[in-house]
Structure P
Amino acid sequence: MKKIVIIGSGFGGLASAALLAKTGFKVAVYEKNSLPGGRAMYFQEGDYKFDMGPSWYMMPEVFEKYFSQFDRKPSDFYQLSRLNPTYRAFHSDGYHDISADYDKLSHLFDQLQPNSSRNLNKLIKLAELLYKQSMHRFIYKDFTSIWDFMDLKFGFEFITKRLFVSYDKLIKSNIHHPLLQKLLLWHTVFLGGTPKNVPALYVLMIYVDIILGTYYPRGGMFEVVKAFKKLGEEWGVEYNFNSEVDEISIQNGKAVGVVVDGQFHQADIILANADYHHVEKNLIPQDYRSYSDQYWSKRQMSPATYLLFLGLNCKLNKLLHHNYYFSDQWDKHFSCIIDKPSWPPDYSFYISCRSKSDPSVAPEGGENLMILIPVAPGLEDSEQIREKYRKQLIVKLEKLTGTNISDCIEVMKISTHRDQIAQHHAFQGNSFGLANTLWQTGSFRPGNQSNKVENLFFVGTNTIPGIGMPLSVISAQVISDKIKKIYGSEITGN
């Protein structure tokens with residue numbers, strides 16, 4: 001039986017493991033941390049349980065399609081509920097709730113900008129077209145050249161709909177009220193970019209957000225991680241935690257195994273779900289790298305994040321499950337991420353308060369908070385900077401909620417650049433992977449197969465199709481199909 005070693009257990013690695021084991025490969029996963037999930041790990045202090053990574057469960061059909069290959073459903077493993085309102089948007093003049101009911105959302109648009117719901121509807125129709133075409137033609141496709149992307153019908157849509165412009169320009173040419181613009185532009189952070197460097201093609205995300213909706217798995221995102229791991233176990237996947245791969249052994253251009261804690265483990269195929277840059281820079285000899293240091297220095301990585309986790313022994317009545325604070329300095333904040341990388345003097349931020357939907361994540365009468373500021377990757381990450389932003393966020397949060405939060409804190413933890421590097425070898429401390437800019441989409445992303453090592457493959461957010469939980473699962477589907485196609489006739493070999 002052919003043996004595959006998977007390095008890392010993020011969603012890409014976990015999803016690949018079960019698929020490849022089902023195909024007939026012997027699969028062993030090596031994970032440097034004590035838990036699976038990659039960035040989707042959790043930590044717990046007392047009765048407070050915090051998700052450390054993804055907090056938005058979107059594109060549910062991707063998960064349904066994945067589990068259906070095993071004659072299973074997501075509901076066999078975890079329970080989902082759609083959030084309504086989807087989130088609360090705070091701004092300098094108050095807040096608005098963003099309803100999952102499209103009629104109510106349209107009314108809000110018309111209330112703030114008369115007749116703007118017409119243009120919203122036009123954008124939704126465009127987004128739906130792009131989403132369905134992308135899911136049908138491209139997202140599950142193994143891109144090896146730009147010609148894989150340029151399907152004639154899609155190319156016509158791309159040109160006639162002016163999708164080569166920025167996401168920012170497309171939205172602002174249709175919607176003129178500043179708050180409404182922000183409601184449609186915030187998605188770009190989770191694509192790993194900013195409104196001005198993400199192409200208009202990704203307007204499809206407003207269909208994902210507004211029409212398909214946002215869900216929550218009871219117990220948190222780690223319940224989804226556990227589901228993928230359990231599925232792999234059912235198919236015989238071997239998981240090894242606290243087992244960091246120090247080297248990929250290569251002989252005559254072919255990977256023959258990995259070294260973990262000084263011990264060699266043989267493999268016929270290596271699939272890396274670890275950070276792409278880390279694998280090439282630190283795990284294989286320079287002569288076998290597909291991409292140079294110069295290549296990586298020119299890549300646009302996703303934002304890093306300043307994360308503040310708080311366990312409070314009081315209730316915050318003004319918060320919903322998902323909350324945004326949109327700063328009046330919106331453009332300057334994004335400029336600090338891309339144009340002039342620096343810590344922002346003022347900023348927009350996101351607040352997750354899962355205890356509003358799930359009492360199991362905090363003690364009775366308490367709240368579970370994660371506050372996130374998108375910041376540039378590669379910044380200095382000192383204790384002084386961490387403390388400065390902690391104090392600022394507490395003040396801002398107290399102002400938003402009208403509650404003296406300082407007296408309620410029972411648990412507090414900060415995570416930013418150096419934690420991402422230490423825990424995940426994340427290049428420049430980024431939080432999401434390689435940004436989905438125009439020139440980092442499809443075949444412009446690092447390939448999912450090494451150019452120099454014939455049996456070394458990649459899966460996850462730094463290769464195709466892109467960033468996020470659903471796309472990591474799709475990445476696993478794409479690479480698993482590719483490996484099966486190449487090695488399928490040899491599965492039962494020695």
Structure Q
Amino acid sequence: MHRRQFIMAAAVSGLLPTLMYQRELADAASPAETAIRGFKDVVRLATNQAGSAFSAQKMALSAPFADLDQTHYHGITATPEIPGMLGGNKGFKLSPLPPGLIYRDPVKLSVIGKEQTTPISFSPENLQFDPALFGYPDGRAPAEVFDGLDYSGLRLSHPVNQPDKLDEFLVFQGASKFRALAQGLHFGATARALAIRTGTPGGEEFPVIKAIWIVEPDAFAQEVTLCALLDSPSCTGAYEFRIMPGATTTMDIKARLFPRTEISQIGIAPLNSMFFFSPGDKVGIDDYRNAVHNSSGLQMITGAGRRLWRPLTNPSQVEISAFQDLNPTGFGLTQRPRTFDHYQDIQNRFEQRPSVWVEPASGWGQGAVMLVEVPTSNELNENIFAFWRPAQPIGPQPDGHEFAYRLHWGRGAPDDLPPARVLTTRIGDADHTGSSARRFVIDFHKYEGMPSQLSLQPTVSTGSVSELQLRELPDGKFIRASFRFEPEGTAKSEMQMELHGPEGPVSETWLYRWNGP
């Protein structure tokens with residue numbers, strides 16, 4: 001159990017009468033905050049906010065919140081919980097997160113109780129400081145250091161892996177970012193509430209979540225609801241998150257957006273991840289590990305039911321890909337290799353990072369799944385971004401623009417159809433004779449009932465392919481497809497390939513963008 005968290009919901013005891021964050025601060029709370037009782041009220045706030053100019057609110061930090069390293073930041077923890085409030089560890093536990101490090105956007109936190117809405121005060125009673133790291137022998141900082149500041153986000157815990165143990169499973173912190181995990185998994189890829197101008201030359205705009213309201217869950221609840229208010233120079237928004245942790249953690253998300261101006265480069269359901277290298281993409285990287293990535297590919301199911309797989313890369317320059325579609329069934333950044341041997345990283349355990357899948361709740365119309373890949377020289381930076389971009393700009397309108405979708409955080413996409421799926425993509429010198437030819441090797445999972453007669457059908461936009469081969473791997477679980485690619489003087493080629501049986505395709509479509517040697 002993380003000691004910097006305190007109780008949000010109780011299985012038997014009521015939440016509001018016993019929470020330690022209660023303080024005589026109600027008079028300082030704005031009427032707008034305490035009047036929020038659900039999503040419709042946040043929509044009203046977002047509507048009103050869209051009628052005025054955006055006001056950036058970065059916190060100016062001073063000691064003890066300024067100039068912290070990771071050790072000192074994590075030495076600031078929420079006041080310990082009151083024993084027994086979970087009623088046998090049933091329910092949810094909330095930990096407000098302090099400002100510090102890169103987290104300077106204030107986030108107002110409140111709890112929507114059965115009868116009233118109560119703000120969580122940013123106060124000495126709610127945070128403690130490790131005496132070994134800070135000059136506070138009793139772990140308490142003076143009240144004046146809290147003036148003008150607020151929390152930077154929140155963390156939620158729930159018995160995800162064992163019924164008698166709380167697990168951290170959800171974090172909202174930093175602009176509009178949030179991340180989650182499921183049973184047996186660690187944090188990895190992240191999501192955002194909204195993306196604007198991602199990957200564009202003019203620079204990205206980062207919307208921020210300004211306030212979060214946590215709806216008090218019922219006793220023994222297995223799901224929790226949050227509402228959030230978003231703001232940016234171009235847009236305001238109201239969000240509702242219905243979150244159900246478990247073997248796969250799901251989030252039913254409803255967003256109502258109110259642009260202040262027309263936005264053409266908007267990103268709906270944006271996902272972030274990290275891809276440094278894989279076994280087939282390790283040129284110039286001196287590292288004992290076989291692979292370092294939070295996600296291995298962009299997976300898509302089109303509105304017509306076509307299944308696509310695009311391996312991720314760490315490019316030499318920013319690469320932007322658009323996959324046009326009408327009413328997509330789903331897309332996500334998934335982590336397919338699930339064995340330790342694929343990575344050989346005993347500390348980070350990349351095989352336990354979650355896949356994140358976006359499932360639209362209704363037709364999103366015409367648009368494109370966008371993939372932005374940014375060069376990185378290490379594993380510390382998120383350099384992979386995927387999102388849905390509507391074909392038409394969205395602009396101001398009284399009722400706003402609503403998007404609803406479900407996020408799945410788990411071991412893979414919720415797709416049970418049998419087409420053979422790609423596990424790994426490897427690329428290397430075709431013959432080591434000094435030619436520019438490249439050898440592509442793609443391993444597909446076999447499935448029960450897969451035809452024994454298979455053919456390989458690759459296509460390339462430029463260059464040519466030859467030496468097509470299909471072989472079953474020794475373990476009998478995979479089919480290896482390979483081909484030789486001749487660039488023929490080109491510096492870029494768009495590739496795709498499928499496995500075909502006697503009656504047509506039996507695999508998802510492998511997509512790849514080759515960018516020179």
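Coordinate-derived values only; no laboratory data. This structure is a prediction, so every number in the text was calculated from the model and none was measured. Cβ atoms are built from the backbone, for glycine too; each structure is taken alone.
From which structure (P, Q) was FRET efficiency 1/(1 + (r/R0)^6) of positions 74 and 346 (r between Cβ atoms, R0 = 30 Å, to 0.05) calculated, if the value obtained is 0.15? Traced to structure P. With percent of Cα pairs over 38 Å apart as the yardstick, tell me which of P, Q scores highest. Biggest value here belongs to Q. With relative contact order in percent (Cα under 8 Å, 6 or more apart) computed over the structures P, Q, the top value is the one for P, the highest of the group. Given -1000 as the derived value for helix-only ellipticity at 222 nm (-39500 (n - 2.57) for each DSSP H run of 4 or more, over all residues; to 500), which of the supplied structures P, Q does it correspond to? Of the options listed, only Q reproduces it. Here mean count of other Cβ atoms within 10 Å over residues 50-57 was derived from just one of the structures P, Q, and that gives 11.5; the source is Q.
Computing distance in nm of label points 7 Å out along Cα→Cβ at positions 122 and 482 gives 5.9 for which of P, Q? Here the read-out was taken from Q.
Output the label of whichever structure in P, Q has the greatest value of FRET efficiency 1/(1 + (r/R0)^6) of positions 58 and 282 (r between Cβ atoms, R0 = 30 Å, to 0.05). Walk me through the intermediate numbers first.
On the way: P: 0.40; Q: 0.15.
When FRET efficiency 1/(1 + (r/R0)^6) of positions 58 and 282 (r between Cβ atoms, R0 = 30 Å, to 0.05) is computed for each of P, Q, structure P gives the biggest number.
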